[in-house]
Each structure stands twice: as C-alpha cells, then as structure tokens.
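J.: Once you scroll down, you'll see the structures, which are given as structure tokens.
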Structure 1
Amino acid sequence: MFFYFIISLLCTAIGMKYFIVLLRNSQFLKREDKIDTIKKSCIKELHKNKQNTLTMGGVVMNGVLLIMSVAYYLINKEILWINLFIILYGALGFIDDYIKVKKVKDGVTARLKLVGLTLISILTVIYLIYSNEIITTIAIPFINNNFKLHIIVYSLMMILLLVVTTNSVNITDGLDGLALGISSIILIFISVVAWQSGKNDVLYSAMIILGTCLGSLIYNKYPAKIFIGDTGALFLGGAIAIFMIALNIPVWSMLVLIVCLWEMLTVIIQLASIKLTGKKVFKIAPYHHHLEKCGWKETEIVYTFWLITGVFCIISYIGVGGILF
C-alpha cells in the first residue's frame, strides 16, 4: 500500500505543477479583469495578497484518484465504488468553483449545494448498505456496548453525517494548508484503523487520497500557489465521511473532525446571532478568520489546528482499540 501512496503523491505533485501552468496560460482564466477567488469583502481585507491566487487544485486530486482506481481495476478486476462516490462530491465542488471563477454568479446557491450533497449522500449510503460494506450498529468511543439501529434510522444518520462532514471541511478550507493538513492527519488515522481491521479497499483508497493531500500541500502551504477550492474540499470531506462509515466507526467523526465541526458551528452561531439579535458573536466566522482578526498569524492558526486534530486522532485511536482490534 505504501507503494500506491508514493505513486499518488508523485502524480499529484507533478500534476499540480503542470495544472498551475495550464491555468495561467489557458483562456479559462484570461479575462480583462483580475482573477478574484475571494468573494466576501470582510475576508478580502484580511487576504488582500490572495485575491489573484489560482483555484480548483482539487481537479488534480480527483483526477489522480480516478486514475489510481482504474489501475486498481485493471490489476485486481475489482471496481472500488466508494472512490466513484468520493469523486461525485468533487464533481459538485467543481461545478461550484467553475461558476465562481467564470463570475456567472457567486457559485452554486447554498440551497442547491445542500440538495446536491444530500442526493450524493443518499446514493452513497444506499450502496454501502446493500453491498454489505457496513452494519447498522453504532459503537460509541470508550464504551464496549453497541447499539443496533433500524436501517432507516441508521441511513438517515449516515446521510446527515456525510452532508455535515463535507460542509465542515469545505468551511474549514479558508487558510493555506489548513484543510489539507487536517485531512492528511485524519487519513493517517483512517489508514491505520483500516490496516488493523483488514479493510483493504478503504486502506487503498485512504492511502491514495493521503498521497493527493500531501502532493497538493506542496503548492497549498503558506503562501499558497493554488487553492484546492470546493472541488478539493468536498472531495476530502466526502472521502473522510465515507471511510468512517465503511470502517463502522461513524461516531468517531465527531472526534477526528473536532476542528472542522467547530468551524462550522461558529458559522451557524454567527448567522443565528445576527438574525436574532443583530449582533455578531465572532469578529468574522468561521473561527479561523476570527483568530486572524484577533492578531494570530495564519501559520500559527494552521499549525495549532493541525496539532488539535492530531491529539484528537490519537484519542480516537485509543477509543477504537478496545472495540475493533
């Protein structure tokens, strides 16, 4: 599996290099006005130097996963269906990015994006259940008891998990290297659990996507040469959620995704507060921008959030040990 990880990392790193050149030289981004990948005025003020940064780097990540999935089929004569669902999330993100870049409007509306994520999530859960990839039993971290749920209740919970996870990773993707670093750490946790529990399909896919994350991070770390965009963020969020469900540890998502869920919660709190009281709770939401307004350096925020994710992944692994291994 390590071999596939290396191949994925190299393909992504090389592919991203040429993708950046392609975007700069193609008619796709050649307009009389400058490239503007940051829409909100309050964030523009914080990230003045990033307004012309290229985006849609997630296209390379999706492409590498697709190529590696085809290679897996040619070698093993087996289709990794979970990878196709992951790419569907990336495709939805691509549509959003494309509309934003072409300035047709401010991307896909929140309602349409939610509908799209829900439909993909429904299809994903239907496949996972009817392919016997999962069991409808919920395990709780650090508790050796399992709770059997009705298939409909379980399905609805997993659909919600997929939608929430993809949204939370997407919201977190606001600083250079933040979402990619967090996803990389979580994917290491997922890979270890998949290896120890004998889930080779999840292990293969997780190692491939980990390679795409680290290969992309070369160009997305501060100062970023390219953003992964919704194409990459929804791709990563969908992958993490699908893997957690396939490993039958969906509840652990609340631990490993603690940073992303907090980021999403701050947005919900901010919007609710403005609507109900007309006042802001945070200077800017999500929380990483609030910290920027408070004087934190971008790299300080990113490394702190990486560290928090790492600590919670270790805690999660300890919680998994008593149940799966």
Structure 2
Amino acid sequence: MTSTDSRPVRPFGAVGTAMVTPLTEDGRQVDFEAAQKLAVHICEHGNDLIVVSGTTGEAPTLTDVEKLDLARAVREAVGPEVKLLAGVGTYDTAHSIELARAHAELGLDGLLVVTPYYSKPSQAGVIAHTTAVTEATDLPVMLYDIPGRAGIPLSYETLLRLGEHPQILAVKDAKSDLQQATLVMAETGLAYYSGEDALNLAWLSIGAAGIVSVVGQVAGDLEKVMLEAMDRSDLATARDAHNRLAPLIEATLHRMPGAVAAKAALALQGVLPHAVVRGPHLAADADQLRALGAALDAIDGVPPRDATRSPR
C-alpha cells in the first residue's frame, strides 16, 4: 500500500522507539519525571513515534496503574504531534480488554496488541482474542508478531484475516519472515514496522512503513537518516547509516536483553540517572558496559557518551 509520492503509508509515523520505563533507584516505582524527560529526548532525536509498555518497557513487570500513569505522563510530555501507542496485550483476553478500554481514555494514537504469549492458543484463538481486544475500543491497532517470546507466530492466513479489520492498520514484526510480509503487504492494507533493529534496512527495502526500535532511543537521528535516504532511493546513504548502527546493535541486542542494554546506554549518555531494571532482568555487567561504551564512542551521529558516568 503506497501513497501517491511512492512512500509507504505510515499510520503510526516512521521512526519509532519502544521506550524503556525509567524506575526509581530502588526499582519499586516508575520514575514519571524521568520518563517524561526521556520521551522528549527521544522526540528531539529523530523519532515521531513512541511505544510505551512494550517488551523494552518491561511491561510484564508493570502494574496496570503504572502502565496507565506512564502513558498519561508521556502523552502530556510530547503533546499530540508525536504518535503514541501503548502495549495492552497479555495472555488473558479479559485482562487485555480491560487494559485497552482504560488506555482509550488517555488520548493515544493506537494500541499495540501482542500475540497471546505462554498459552499458545490456536490461530483461531489468536484471531478471536485479537478481534475482541481491538473491538473493545475505537482506537487503531498495531499487531505485534514476536514468536520468540509469544511461542507462536501470526500465520499468513491469520494476518490476512486480521488485515481485513478496519481498525487493524499495522504489524510490528519481530518474526523476520520478509517473504511472508511481502505477500501480506501485497494482499492487505497492513503497514509493516520493523521490530528487529538488525533488519531495519532490509525491512525498509521491501516497503515497510517504518521501524519500532530499541536503539532508536539512543541513535534515533541516525535511524531517521537511514529511513529518509530510503524514501529518496539513496541506498548508499541508507547503507552507510545501517553500517554505522551495526556495532551498537551488536553491543546491545545481541549481548543482553533490550531493556537492559537501552537503559545502560541511556545512563552512559547521561539521559537517565541510572540503569535500574526489575527482575527477572539483571543490570549490565562490567564487560557488557565496556562493549556498549565502546560502541557508543565509535558511532558518529549519536549523542556522545558521558565518560564520567557509570550506570548504577
């Protein structure tokens, strides 16, 4: 699905970040002031979409009240110009419906609905679950296809069925099946967003609308360079941005969980006061921090690391 100027239709913006959830130093509460500052920082560095309460946001460790207050705080901080989505999917249909309805009161631009995890329902169950959550509100929906965490994928047939629903506009893909996505995009109006940073360039090359990134909160400006280069068919510039991002992606997503890596990088940059995560995650160790610091130092086009800081 393309617009008249050949760029993909982007119902939820183009350069997005799956935002971490800043916590107080004891990890017991969400630090809403730090969350608001981080959201503004993200938008000042190339992003026009923020997703809260996703995987990188440590959503399974957040209470419903924390999720709602976080979405409310970020909306207040970034204003209506920035697209804001909140993750409301769980392994419980009734609970997901409750979360969707509660978030619908907050002026969001849409909901992120993950494939039900752990329970491993049938594809018919996935369709019934997703449809029920979608129809609980009038908000548009981005599906989240991440079989590595959910245990099951969204099948080709399921994507075609869900793509018929007028509220389901997009897919955040962390399945890495570009062939299937090519077919789905050709047969539906679904916009695809890369959910795996290492494949952002590949996704954009086959017509993805944009990205929902972990490293976007650290290197959003460079990701924007890559996306805008692809829009104007400047593959050389896009490939250069991709190559410059690769060491950072390697030091983060391939060496530690995304939430741990992103918080550590943001603390190294001085954007967050510390890198506290909630269990079962553990903070980055010394070797991981050294690799991450070196990757940040080596990449032009990202906010510089504060060499005086060490994440706590």
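J.: Matching task: -0.62 is the computed value of log10 I(q)/I(0) by the Debye sum over Cα atoms at q = 0.18 Å⁻¹, for residues 56-119 alone. Pick the structure from 1, 2.
T.: 2
J.: Computing helix-only ellipticity at 222 nm (-39500 (n - 2.57) for each DSSP H run of 4 or more, over all residues; to 500) gives -24000 for which of 1, 2?
T.: This figure was derived from 1.
J.: Separate question: Identify the structure, out of 1, 2, from whose coordinates Rg and Dmax of the Cα atoms in Å was calculated to give 18.2, 54.
T.: 2
J.: Oh, and also: Identify the structure, out of 1, 2, from whose coordinates distance in nm of label points 7 Å out along Cα→Cβ at positions 96 and 128 was calculated to give 1.3.
T.: 2
J.: Could you tell me which structure in 1, 2 was used to calculate distance in nm of label points 7 Å out along Cα→Cβ at positions 72 and 240 as 4.7? The partial results should precede the final answer.
T.: On the way: 1: 2.0; 2: 4.7.
Label of the source structure: 2.
J.: A further question follows. When relative contact order in percent (Cα under 8 Å, 6 or more apart) is calculated for each of the structures 1, 2, which structure yields the highest value?
T.: With respect to relative contact order in percent (Cα under 8 Å, 6 or more apart), the highest-scoring structure among 1, 2 is 1.
J.: Kindly point out which one of 1, 2 the value 2, 14, 25, 22, 17, 11, 6, 2 was derived from, the read-out being P(r) over Cα pairs in 5 Å bins from 0, in percent, for residues 64-159 alone.
T.: Checking each candidate, the match is 2.
Taken together, the values in this text are just the output of simple stated rules run on the coordinates, not laboratory data. Computed from a predicted model, the values in this text were never measured in an experiment. Cβ atoms are built from the backbone, for glycine too; each structure is taken alone.
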